[in-house]
Structure 1
Amino acid sequence: MPTRPCGRTDQITRPLVCQQRYDGGISRIVPMNKDFSYTNAFSRNIGWVTAAEQDTLRRKRVAIAGMGGVGGLHLLTLARLGIGAFHIADFDTFAVENFNRQVGATVSTVGLPKVEVLAAMARDINPEIDIRIFPKGIDESNLPDFFASADLYVDGLDFFAFSARQSTFSACSKLRIPAVTAAPLGMGAAVLTFLPGKMTFEEYFQWGNLPDDEKALRFLLGLAPAGLHGFYLVDPSAVNFVEQRGPSTIIGCQLCAGVAAAEALKILLGRGKVLAAPRGFQFDAYRNTFVRTWRPGGSNNPFQRLIRVIARRRMAKLASQYG
């Protein structure tokens, strides 16, 4: 790939010693470090992975939609694992209300595109990293490009991004791409993995053409059937499916990044047991509790249907209390 020196200042954080790279007509600014060595940079991974496995990770490509609370941390965690290529998508910019949980959100990045900020952070970890950005987010028109040559999809979309999530997981099923979703619930993480030939996202959640509030309920209860997080929600008024808002913590986001990266490592290296849907797990750091979940039939499971009835009653009661 042709390169040339550039003397520009990185608008995100600081002056850069960099190269301007031309890749398929796209100009990219990447940091240069004559002392950088991939082998040295990720040598401390060796022991938990072999040198051959580290080289395998270097040649893997991961697609991540969403660069917010969990998505940004997914990217940086996987970059530090030594994965060599990414496709990342997000149409949003950073704002002050992102500060409590989003790794790329700082005073200096307010108003800047999330994909650009996170791409720069990843390149600061590995200047050789290959990142293709999708600054308009993902939709039906660019999904083929977004998933081109991808070995794995990691879901980083906002909880309420129903249409985008439905489209991405449907594409993964058709393209036989493994997909991991990790939800930051309270101070914990709930994880579901969808593998080729196993139960699909749609078969598990059965969203179809349901209204958004019903999709939200099925997503929440399907991700975490054990509901570990619900016992310490001190202000229920912060949860509103109709207005599509809910509370979050950096604790949950960081736990999601760790457990999703472990799932990614097992899938990409083909070793270790992966619990595929309808099996999943939830870990809650606040309650010091880990549970494995199993919902055969997904949302159509009789127990799951009962839980939804109870949840709807509780939501109606809360709505009457908090207006």
Structure 2
Amino acid sequence: MRLPKPFEVSIETTGECNYYCEFCFTKNFLERGLPSKKQLKKTIKKIASEGIDRVRFTGGEPLLRQDLPELVSFAKQHGLFASLNTNASLLSEAKVSELSSCLDDILVSLHAFNESNEAKLCGKRNFFEKKLHAIEQLSEQGVFVRAATILSKENISQLAQFHSLIENLPVSQWVLLRPISNPLITNPVSSADIAKAVEKILGFNKGKEKGKHTLIENALPFCCYSPEKVKEVALGGLREDGHSSLFIDSSLNIKPSYFLDLPLGNALKDSIMDCWKSSFMRRMHALEFIAEPCHECKYVRKCMSGSRFSALICNQDLYALDPLANPKKYRKELFK
């Protein structure tokens, strides 16, 4: 499926973060810059002028920027739907009030279900309760709040505890994220780990309306486990590898996604829409960069061959299988 324009553009407002999450890609593997307020406003204005409807502020931790509320407000003044990704640890009551008037959607990282677990995972103490309080305040102010949890091996084993926490929080959606391969750990989770997560998620979703379902939002090959079951809990590849959005890093390079470090242009010099329509992106949207066994798979238009970045990291090849894929095992279900 090729969209005529990006559904949204994400801007990395800073590469710095006050957390030290062990799985963090930016913290461990990337060096980022710090764009000026003037540069970011010019970028936001360009997004709006090129007819794109939504902007997402991300990091690092965007709230390390004191000018973030001004930037979000600037986006709203230019008619954009404004979203924010944050660990929420820096959301004071004043900051919540300031942001609520101009923020449409917020995704809060909730990678631990209690104080001690968060300290162990993120290297920070005494922020967990503050984070939960910020979620309650945001919801009271009418902001659409989503919570995101990384499906690490440990978190998969503790998903029931996460589910209990989420059920008692005023969040509109719980998003689960498959850990993406990195240069040091090419297989942070196995297909057996994902199978356990899928079964637990199916249990959480049982009896709930479709709109209330918990889903794995980033790319996951449907043949990592029983394809029909994975299909029920995974959005597929639409949110990954530039299929529905573009990413502008803190050096203001325009890229297909947060992970794929393949510059298409520069936000201060080049047209975002030209980057979206570039030869590389046309090939990506046409599903040219997929593994050979995937071409005849009945799920390919949704699965999109899983994560192309993970394939690249593990096999140095955009055309390789996602490391979690196992088309041979599920051949009868994939190709009938």
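So here's what we get for this one:
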quantity: Structure (1, 2) behind the derived value 19.4 of mean count of other Cβ atoms within 10 Å over residues 67-74; calculated: 2
quantity: Computed 1.5 for distance in nm of label points 7 Å out along Cα→Cβ at positions 43 and 59 - originating structure among 1, 2; calculated: 2
quantity: Read-out mean count of other Cβ atoms within 10 Å over residues 51-58, computed value 16.1, structure in 1, 2; calculated: 1
quantity: At a computed 31, 57, 12, 0 (P(r) over Cα pairs in 20 Å bins from 0, in percent), which of 1, 2; calculated: 1
quantity: Origin of the value 4.1, where distance in nm of label points 7 Å out along Cα→Cβ at positions 187 and 211 was derived from one of 1, 2; calculated: 2
quantity: Label whose coordinates, when distance in nm of label points 7 Å out along Cα→Cβ at positions 259 and 275 is calculated, return 0.8 (choices 1, 2); calculated: 1
quantity: Comparison of 1, 2 - label where FRET efficiency 1/(1 + (r/R0)^6) of positions 35 and 243 (r between Cβ atoms, R0 = 41 Å, to 0.05) is highest; calculated: 2
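No lab work stands behind these numbers, since they all come straight from the coordinates. All of these numbers come straight from a predicted model, not from anything done at the bench. Cβ atoms are built from the backbone, for glycine too; each structure is taken alone.
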